[in-house]
Every structure is written in structure tokens, then in C-alpha cells.
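Q: As C-alpha cells, here come the structures.
Just so it is clear, none of the values below were taken in a lab; they were calculated from the coordinates. Treat the numbers as computed from the prediction; the structure is a model and nothing was measured. Cβ atoms are built from the backbone, for glycine too; each structure is taken alone.
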Structure 1
Amino acid sequence: MNPTPNTRGRFITFEGIDGAGKSTQIGLLEESLHSHNIKTVTTREPGGTVLGEELREILLNKDMHVDTEALLMFASRREHLATVIEPALRDGAWVLCDRFSDATYAYQVGGRGLDAERCNALENWVHPHLKPDITFLFDLPPTLAEARRIVASLRPGGCVAQDRFEREQRTFFEGVRAAYLERARRESDRFHIIDATSSQERIARKITAVLNERGWW
């Protein structure tokens, strides 16, 4: 299926704590879409642009006030939207994004304790008319996510220093998970909760089934 000229593309986001398996499924979906001759743009947050990647390094490695953290997240997002996401959608591409504003709500509100109204105000300012068409939330207990991260770090080439989010305590990730699930309950038409304890094959089939239900391919 090729999008017709001037047809807006699809905006699909993947959410969840580190270790949930998002990256693998993004790659599998990208391959599947290419087999259907669907143009894709794969990106991530924070990041996705030259400026965004510079801000990502600061956000992941420099201590800062929670308000500063949220403002930098949305500053990176505004640049990302203006230079990557919105142009790609206008061009008819499917944008596959590893995290978006739901992550800011989960990590900064649920994890850091940022006032939810501040986060919502920033979201309404930065992208008032744009939300993902579908959000896949990869859900699993923080204890299992932590174990997966440890295993990954022990693999050849996997001994990478943890960033300041990955170094957080389990209670932080429990708050992040709870905020994600709260958001998913409030916007159940958009969110699809994925049992991230399932096999890669089962998760991939679930994602494909959701897209088939939408009649997108």
C-alpha cells in the first residue's frame, strides 16, 4: 500500500521503561512496513534531531531541577516535531517514534513528582493538535526490566555506563509504570497495552493484529 499524495501518514509511538523490548519491535515493524511498500521514518525521544541529540546527552547525564528537565524534554520535542515528525507525516510516511509526550508524563510526573498540570500545559503548548494515532505501551514489572538491563550489560559490547535515569531506584520505576498505566486508562482508544513478558514473536503478532484491526494495510 502506498499513501496517496497529500495523505497524512501514521504516527505510532512505543512507550515503556528501559528493558521492555521496544527497540526490537520497532525494528520488526519497520521491516514489515517496508515489505508493504510503506514509507517509514524511525526516530526517538529525547533526540531525533541534531539539537535533540545534544539535549539528550544533557538530559541523560547532567543533574538538574525537575522543571528544567521537563522544559528541556519539550524543547527537544518541539524541534523534533518541526523538523522531522510533522514533515514526515505531511509526506505520507509512517513515523515510528521510541517515546513521546507520554514518556514525559510517566517519567517526570510519575517518577520525579512534577506537577501534572505543568506537564499538561507544556504538552498543550508544544503540540496542541497532534497526538499519536496509536501508542503501544510495553508493560512489565520494574524488577524484570532491571534484570533484563543487567543481562544486556553483561553481553559482549553491552558494558555501557548507565545514564542517570537507569540508575534510579525501583520505586522511581514503579511510579513511572503507574503513571503510564493511568495515562493508558484515560486514553484507552489510543493506547494498546503490550504484555512485555511475552515472546518477541507473540508481541509482533499482537502489533500486526492491532494494525489489521484499524484496516491500515
Structure 2
Amino acid sequence: MPKGSPQRTAARKEEIINACEQLYQTMSFKEITLKEIGSVTSFSRPSIYNYFQTKEEIFLALFEREYDRWNEDLTVILNENDVLSTAQLADCIAKSLEGRKLLLKLLSMNTYDMEANSRQELLTSFKNSYGRSLQLIQMLLEKFCPDKSAGDIQNFIYVFFPFMFGIYPYAEVTEKQRAAMEKAGISYTYQTAYELTCNCLIHLLGA
């Protein structure tokens, strides 16, 4: 780790993560390299190695930040509502994910490679943010669905979180994919991330 104030280190890391996010808007994970990321930062590419050793570590940090932002949304739902019906809870959670398109996109990636090529301390930091999401969903269910048992809540989590990995590819369909579906003769109704999530939640919550 380079010498310097914690504020400077945090700012450099944030700039690298922002550069990765910027590139990821128009490029795929495979196309993005440390060289590409370095080209949109204000410092030399070799300096990136002072903060991240692989591009997977940068993506993992971006992933962690997106979980943190979702956690902020979930915390607002938890703290600013006294009572929610199951339908209202489904709506709130679906809206929170609808606004986290980047989180959904990252979830659709091969996270095994991302985690395997990151140092243990960075992976642990990421898991803390992910674990906070699990905790917040559990707290939302305990508060607004008091009839659900601990087993019910655990079953909900083990269904809903794996479901989240598939939201982005179903909601963000390219014209090429649409054309292929039509040529294959497949009749399919496309839904938004909100619609997919809300429908799933209503089913799981029994709303």
C-alpha cells in the first residue's frame, strides 16, 4: 500500500472504481483491462497496482459499493415505515432493485472468477456488504411479516437471492436477442426489472 493519508488512498481507490464503472457502461468484463482502466484515471497505470492487484479486485470493489448503496435503500425502507402490507413490501424492495441496475448487471457476471482472483481481505470486505444485505432483508421480513417463522424467512432468502442473479439478463434484452427469439418462433413477454422482482416477491410473500 502506498504511503499517504487515508483520505488520499480512499480517493485514489474511488477514482479507479469510477473508471471501471465508466468503462463497464460500454464495454464487457472481458474487454476491460487494467490498461483500459488506467487510461481514464488521472495517474499512471502502474500506480493502480498500489491499490488493486487484478481487474477482478476492482470489479469486486465496484460490486461491494453497489451492495452498500442497495443497503442504504433497504435501510430507508426499514426505518421510514411503521407498517407495510406484503404487497407494499414487495413494491418497496422491487423499486429498490429497479434503481440498482449496475448491481443487477454485476450479479449476472461470473462472480466465481471475480472472487477467486481477489485477495482474501478484499473478498472479506465484499462479503460484509453482501451479508448486510441478507441481514437487512431478514430484518424487513421480521418487522413487516411477523407471521413468518425463522424457517420461512430462511427459505425466502435462499430463493430470492439466487433469483437476483437472473434479473438483469431477463430484463435487459438486446435487439439481437429479441430478433433471435422471433426467428426461433418463441413467444415471450418481456418484463422490466421491477415487474420481474415484484412478481417474484408477491409470490414468495404470499401477498
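Q: For mean projected area of the Cα convex hull in nm², which structure out of 1, 2 has the highest calculated value?
A: Numbers: 1: 11.8; 2: 13.7.
Largest one: structure 2.
Q: Hey, helix-only ellipticity at 222 nm (-39500 (n - 2.57) for each DSSP H run of 4 or more, over all residues; to 500) derived from one of 1, 2 reads -15000; which structure? Can you show the working numbers first?
A: Values: 1: -15000; 2: -22000.
Structure of origin is 1.
Q: If distance in nm of label points 7 Å out along Cα→Cβ at positions 41 and 65 is calculated from each of 1, 2, which structure is the one that comes out at 3.4?
A: On the way: 1: 3.4; 2: 1.2.
Of the structures listed, the value fits 1.
Q: Among 1, 2, considering only mean count of other Cβ atoms within 10 Å over residues 97-104, which has the greatest calculated value?
A: Numbers: 1: 23.5; 2: 19.1.
Top value of mean count of other Cβ atoms within 10 Å over residues 97-104 goes to structure 1.
Q: Which structure, out of 1, 2, was relative contact order in percent (Cα under 8 Å, 6 or more apart) derived from, given a value of 24? Write out the running numbers ahead of the final one.
A: Working: 1: 31; 2: 24.
Source structure for this number: 2.
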